[in-house]
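Before anything else, here is the set of structures, which you'll find just below.
Coordinate-derived values only; no laboratory data. All figures in this text were calculated on a predicted structure; none of them were measured in a lab. Cβ atoms are built from the backbone, for glycine too; each structure is taken alone.
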Structure 1
């Protein structure tokens, strides 16, 4: 991925507020949920909050569990994730807990805010100017270049809103607390503006004491574009054929990591399909398959002559519940194939990103 996997984390009241307007921070999560958040923090490479959240809440953003910190050290990772903040103006409080706890810190700002930010943080953090305005694409690319593969974003509402509106969030973990705020001056989680179209997918829901955790995935994520692009690249590796399409496929786990890839006619098997080649590299009992996504440059076949089971059936048998494709199979070899329809009828979420159709067709031009 050119960007980290971006996980948005927030807790809100029943009427959608992040906090009230009182002097002290409103505690929305339960003790057990705070521990869950600690577990998520321990799993990521970096945690990001806006400068406004530093001023309002003065958080430390630490992994509190000694056992979880020890596990990070045992894995060869820093005891604490990298702490990141974003400020357009460079207005930062040098006495905030953020700068004086944990390990490394990073400040992203504008060219105009860089000098002020450096004066505030001195030697406690690195300051990275992003240009005349805050550029989230540059920010995420820079984090990825620094080795950040999983990024947890803990607020505030403006940060969450901007990432969702730009289509840069991969996951939203939202905790709903059983109380009302009712003050229109209090901060809300999401602000007005244009968001990516489509309904979010509810991936999981869980009661934790008196709060409810809901995990959502946007209809289309940055990861979808990355992995489908890779599948199209893999299609170009296929040995040419006059009787079959060149297709690439990638299987990606729910945590955003690749677990297998394949392409048509891979190795010595002159009739193997891309999805078939990728899935064959995995143990059928691999628990990651249930939450995985299969990315294929061409919709999985619904019928085939060379093997008993078409790729759509192999995907269903593997327990995969989400497929992303670039190109609907034409009637060149099979009439009305509709592998995507077969998958949808079986309850699989199927997403077609037809902006990649040209790339998927490119290695198959001689067949069309």
Structure 2
């Protein structure tokens, strides 16, 4: 019996030089406005040991997402102060005390923001080994980000071939995925908003958007009117605020609004709500619906069936910004809130980086 309680030894692949400590990130205080590094703390502890029926995962890739900012506030279900945060992550099983999780398996789970996690079979999803598809895709185009975009288009908006689409926050993880999926689904004119001219160029040249405006350049209604002079059928909203109001005015009869997020208000809770003509909702028979992707996990296999062949053929790509080193996870999160990423932002363990894996925090790579 090993020290972990697993017969045969829990750590067969680790030698005398193994790292016997773990790091977790805790939230230390509630932010008022934009969070800072001072709202977080890295806490070192002994390597956790799996009990019977569980396994120890060495986390390799972490997702930082806009919803984490909401969870930092004092809200029901939010992050507890002084406790490890949660988030989507991919880990490798390095010690197993259950026959249902084999050592060496890659698993997706939600005990992120830490280097190691004890998980049970019920808490993980075993990741299929998809030839020609990078592992990080399971956190981006094939993960919760891609699933959000796919559900928004196919389940909530029920996008029809030829319909014109506007996506706010189009350079983010959901926005890039929504643009690429919409193209494959036969959308008509594809319009987006982004936070810089460089992002707008990327979206037009690489992702497939027909027109993208920098929302800093003027009133959203004017910018959207120029980009979509004939109106839109569907609005996928990651931002809220002024852009939501502009979309209501631009929507045609029987238009649909899919509410994914309100990132424009996460750090300014006192910001005024968007003002628009509510009569438009009635007169144009507009439908507005929000959703939580966790209620659509049954669509995951459908997403694989739809996206994987296109990833292999090259018709679909995963837009990702990768930051190397778990020690930079807070920097990556704050950078994402400032809009420094293009596509999904992912933190990668240095052991998984090409070459030396010594990318500094400011030198993120977008693909």
Structure 3
């Protein structure tokens, strides 16, 4: 079987070329052809030696992911559904703005974390993506958009690992993919413009700070452990105190001087004034000198299985004001692509439920109902 060259960062490609008897500079040339020019045929790579092109023809290929569907929103957002085999699919979303073009990329088919407000989590987990499958989303989107917009210039200026899956639970494939994004011979993105979003895998946050520090976004969503245990089950393993300490450690290596805390606004669940006050106390308790975090409040995008509703916008605005008045930089995310189910929390793809999440949740509901005492009805006149 020949090797798919999308699987390699530059060091990996250099090692591959060395096995073919070629020097590193040939790997650099090859890397540029693949990622900067989007080439798939070795005969196109005119500055490669003919002998190397012959070796590559029998030992390697450049193969992206098959596209199942493409949908474009009224606001210009584009969502692609990619086939990753065995009945599984993943989604990537391009969000155009006046000053940037952001691509949201998936790292897993499904997700095992199971956050209550995320449609991907309700689908269960199938498998990790390979490095090549992660990079293939960027590789396709960048070169498709150049043709679509008829421009030779780079279109994607920012990448966020906020699609399907928990990136830090696929660490071995994630880091080489990040290196391809950052490499000047690849996509040349700055560390400040590549963001990894995590629900809080503390040991891997520490590793990422050592191995490949990029911008970090943490899915917080609750100001205390009791509530976060319910919304983000991973909190039971890595509670808030541990998570925030790991964030402070990460800042010693981060390309920004703050961590972004993502906070999905859920009607009557985590959007009350007391929740804002608890968040302020939480941040101030763990704050080091200077601004070390900002909050990004996210209007919830409802889906039937969640049983949750979006907070009214006046409440979101009031919540944001409380945080801002306490000296915490706070933004409210604009909802983009919700008409094509491409907004935050809506990516679900087409995954096989190998964790049997639906069955487990049904069993859990039965157990919980058995533990609830009977309700005694009281008449209105009592």
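Things worth noting here:
- Which of 1, 2, 3 leads on mean count of other Cβ atoms within 10 Å over residues 32-39, largest value: 3
- Parent structure of the calculated result 23.1, 72, given that Rg and Dmax of the Cα atoms in Å is the read-out and 1, 2, 3 the choices: 1
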